[in-house]
1. When you work out relative contact order in percent (Cα under 8 Å, 6 or more apart) for each of the structures I, II, which one comes out largest?
2. Tell me which of I, II gives -24500 when you compute helix-only ellipticity at 222 nm (-39500 (n - 2.57) for each DSSP H run of 4 or more, over all residues; to 500).
3. Using distance in nm of label points 7 Å out along Cα→Cβ at positions 14 and 30 for the comparison, can you identify which of I, II gives the largest number?
4. Once distance in nm of label points 7 Å out along Cα→Cβ at positions 38 and 62 is calculated for all of I, II, which comes out largest?
5. Assign the value 48, 31, 21, calculated as Cα extents along the principal axes in Å, to the correct structure from I, II.
6. Ranked on distance in nm of label points 7 Å out along Cα→Cβ at positions 22 and 70, which label among I, II comes first with the largest value?
7. Work out which structure the value 0.50 belongs to, where FRET efficiency 1/(1 + (r/R0)^6) of positions 6 and 54 (r between Cβ atoms, R0 = 35 Å, to 0.05) was derived from one of I, II.
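Just so it is clear, none of the values below were taken in a lab; they were calculated from the coordinates. Computed from a predicted structure; not experimentally measured. Cβ atoms are built from the backbone, for glycine too; each structure is taken alone.
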Structure I
Amino acid sequence: MLLNPIVFPKPKNDSSWATRAMLGEEMWVAERPLDTAMAVNVAASAFGIGGVVGALKRRPTATALCTVAEVALLLVYWQLMSEYYEEHRNYMPNE
């Protein structure tokens with residue numbers, strides 16, 4: 001995490017969906033509203049933990065299902081973060 005700002009410089013623009021998702025997440029983390037994104041994030045985390053437990057117990061079906069669910073929820077979360085950015089970008093001071 002310490003190298004992330006060094007390895008990846010600030011984006012030149014926000015035309016990329018992934019850029020908007022990450023910028024939205026930065027804004028969202030600062031506010032931490034109790035909203036749908038929080039619930040999706042908690043669910044994705046739970047499935048991630050379930051995937052690790054399934055892998056440790058050598059249960060491939062449970063591991064695969066948890067991994068698929070986690071990735072699907074993570075994509076939903078990123079979409080919510082992109083939408084959050086679109087809704088709030090004019091309220092944040094530009095650096």
Structure II
Amino acid sequence: MLEEHGPLIMGGEGKLIENPYAWNRVANLVVLESPAGVGYSYCADHAKGCQNTDNSTAADARRAMQDLFKTKFPELAKNPFTITGESYAGV
């Protein structure tokens with residue numbers, strides 16, 4: 001994620017340097033990790049673990065995006081919006 005999309009990239013000496021081709025120079029980028037419990041995401045009830053289905057994952061993603069544009073950043077709702085995905089996004 002850091003190398004492909006982030007505002008910083010790893011330089012030759014292992015230090016972070018500014019990415020001249022970063023997405024944040026021309027657009028807002030939202031990364032929705034799903035289903036819950038993979039990567040950096042987590043489940044609300046850690047003891048039970050995640051109980052994901054394709055339908056529950058789709059519903060969670062919809063609620064997250066609605067909350068993003070209605071509650072967190074309503075000023076972005078008027079902007080053009082494009083959805084892309086990889087891996088599980090195809091499901």
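1. For this comparison of relative contact order in percent (Cα under 8 Å, 6 or more apart), the top structure is I.
2. Source structure: I.
3. The structure with the largest value is II.
4. Structure I comes out on top.
5. The value was obtained from structure I.
6. Result for distance in nm of label points 7 Å out along Cα→Cβ at positions 22 and 70 over I, II: largest is II.
7. Value 0.50 for FRET efficiency 1/(1 + (r/R0)^6) of positions 6 and 54 (r between Cβ atoms, R0 = 35 Å, to 0.05) corresponds to I out of I, II.
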